[in-house]
Structure 1
Amino acid sequence: MSLKEFEIALVTGASRGIGAETVRQLVARGLAVHAVARTPGSLDELAAEAGCTPHYLDVADAAAVTAAFGGLAIDVLVNNAAAPGGAGPVFEQTPEAVDNLNAANIAGPINCLRAAVPGMRERNRGHIVNLGSVAGLYASPGMPAYAATKAAIHSLSQTLRLDLYGTGIRVTEISPGRVETGIHLRLAGGDPAEAAKAFYEGYDCLLPEDIAAAILFSLDAPARMDVTLMEILPTRQVYGGASFHKADA
């Protein structure tokens, strides 16, 4: 099934950034879009602008997700909601921070799958898009706890394809590099202006509409084609390399 044959979409983390831009593009393509965020405000503005249906809930709340979407004939699920976690080594993260990260970034997508996939299987149609990160594919310092949750999304996406083999349901993992969404300002903490200077100023970052366009490309592909994994980096960002530590004489 390609996008023109789908009717209902569910997009999480929809109040800003990639989620909001994805909602706009799906509504523009004629889908009835249910947009999820934890709080009103930006989501209310998006609903007034784009015409989506807003839902204020935490995707980590399994009962709330099931109650809201368990009976909905979802054709497209975009698991975009995620918490950034904290900077620094994983062994320095507080238990509370790790629990919150796991709840939002791992349990949240699974809760949405639990609500959407049974109906997809009954109808033998649907497309799941999981937002991962290159941080989950390549080791890099800075946000190891966050990266571990995105590595879990990578594994989850691969396993989903096995679980759904033969159903016609497609699974796409979108793994971006640095996107100028504002998430890095929360990662850095402290002064947002200084964080913006450190992460965005002078860098040619990706924009939310770039990732939304990639999502729409995967959804719009012919039924015979599943875009399983898409890595999207700024042209001037690269992962890899090796470091060698020279011991003191």
Structure 2
Amino acid sequence: MPRFDQHFLRARSYAEKIAAAVSPLPGETLLEVGPGQGHLTRYLLEKPFPYLGVEIDARLLQTLKALPLAEKAEWILGDFLTVDLPPKPFYFVSNLPYSITGPTLFRILEKQSWIRAGVIMVQAEVADKLCAEPGQRTWGRLGLLFQSVYRVKRLFRVPPGAFSPPPRVWSAVVAFERSPQVPPEEWPAFADFVRKACLHPRRTLAANLRQAGLPCPPQWATLRPHQLSIQAMYNLWKESSALSSS
């Protein structure tokens, strides 16, 4: 088993398919997180864009530096969740390890001013949440917050046999592009409110907000988090904030 719970993409056809979906704009740097053994990286390095790879495993980093065209790349040995990135426009690419998918997605949201767009491979169940719509069983905090910043599109599924070692579940490739639904200067406070409102997905909004010490306007009280669109959640936040300050 790999040291950091990775399932390395080995199927060349899928690596080529993912690389073909990568479409940075002029002036952007390809940011690949967890390039691993480089099966996707070799195709990214062929693209006419600067490349920055963030890899946590020092042994794998030595392998990556031996790839063709690796001399054009910049490499960081470290954990994407904590590493300091240079402030520049990025196009994000990653086959995300299942164990850190959630924290990585929220890290992308934290760096939304730098990360305009990207292509990621995640567990198919996570792709369902990212691409969900209000009212669906899979709609919740993750999809709501990610779609409040990025427009998302499911591209294709990837079978377990494309990886080594093969996972027990299917994966899916998702593309995203910044399309803010909430003013960027308001987003951190909005995200904090969403976390509180969605703390217990099966509870009512009134129960969740009460636990957080926040008021819930009567018209929202009996609804549950999955029933609210991004705009509705934004409206609830504004109304709750107005009650708190009155």
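Every number in this text was worked out from the coordinates using simple rules, so none of it is lab data. Being a predicted model, the structure only gives us computed values, none of them experimental. Cβ atoms are built from the backbone, for glycine too; each structure is taken alone.
List of remarks:
- Origin of the derived value 0.65 (FRET efficiency 1/(1 + (r/R0)^6) of positions 54 and 94 (r between Cβ atoms, R0 = 35 Å, to 0.05); candidates 1, 2): 1
- Here Rg/Rh (Cα atoms, Kirkwood Rh) was derived from just one of the structures 1, 2, and that gives 0.98; the source is 1.
- Read-out FRET efficiency 1/(1 + (r/R0)^6) of positions 38 and 230 (r between Cβ atoms, R0 = 35 Å, to 0.05), computed value 0.85, structure in 1, 2: 1
- Of the structures 1, 2, the one that 26, 12, 8 was derived from, the read-out being semi-axes √(5λ) of the Cα gyration tensor in Å, for residues 102-165 alone: 1
- Identity of the structure behind -9500 (criterion: helix-only ellipticity at 222 nm (-39500 (n - 2.57) for each DSSP H run of 4 or more, over all residues; to 500), calculated), options 1, 2: 2
- Structure responsible for 3.9, with mean projected area of the Cα convex hull in nm², for residues 14-77 alone calculated and labels 1, 2 on offer: 2
- Structures 1, 2, by relative contact order in percent (Cα under 8 Å, 6 or more apart): label with the highest value: 1
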